[in-house]
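In the part that follows, the structures are each spelled out as structure tokens.
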Structure I
């Protein structure tokens, strides 16, 4: 099922072929529904970066785009 190229990429990522096969089986079988306990909010799964962090994130994104991504 997996090509030689697939196997090379798997190895480069440090995971095993068996792990990938297991992940594929999980995707095929589906996942159970999760019970939602509350809406996401700052401090409950959502980060609120300060001004300095926000500026760094924007600069990093611009650099990423400049590199051709």
Structure II
């Protein structure tokens, strides 16, 4: 099964007033596709933080496939 890193970010203003993305949570999940990984990651994020909706703590959610190193 493929592995994905699912990250959650929130847009915040820094002390100069510029917007930046702040990492809120990151989880590695096995999934057949990036869409499935995002769904699984959202569920885990909600469970870990006691939330009913991940968007209460983050503005964006992305998945990137983890590439295995050949040894």
Structure III
């Protein structure tokens, strides 16, 4: 706590607040980036899975159409 008081006394309150806000924003950005990276990976897996399912459905539909002809 004394370190923060010395920092505020040395640079002034507005600059100390700006530094604190910058640190908080940097921490938030790291968390958001990590979350977005995980979401991107999950979405990529979902795209692959959905592509496989659509391919399977197309094959079944093609077989059904051939049987109906």
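All of the numbers you see were taken from the coordinates with simple rules; none came from a lab. Please read these numbers as outputs of a predicted model, since none were measured by experiment. Cβ atoms are built from the backbone, for glycine too; each structure is taken alone.
When P(r) over Cα pairs in 5 Å bins from 0, in percent is calculated, the result is 3, 14, 10, 9, 8, 7, 8, 6, 6, 5, 5, 4, 4, 3, 3, 2, 2, 0; to which of the structures I, II, III does this value belong? That value comes from structure III.
I have -7500 for helix-only ellipticity at 222 nm (-39500 (n - 2.57) for each DSSP H run of 4 or more, over all residues; to 500), calculated from one of the structures I, II, III. Which structure is it? Structure of origin is II.
Work out which structure the value 5.6 belongs to, where distance in nm of label points 7 Å out along Cα→Cβ at positions 17 and 57 was derived from one of I, II, III. The read-out comes from structure III.
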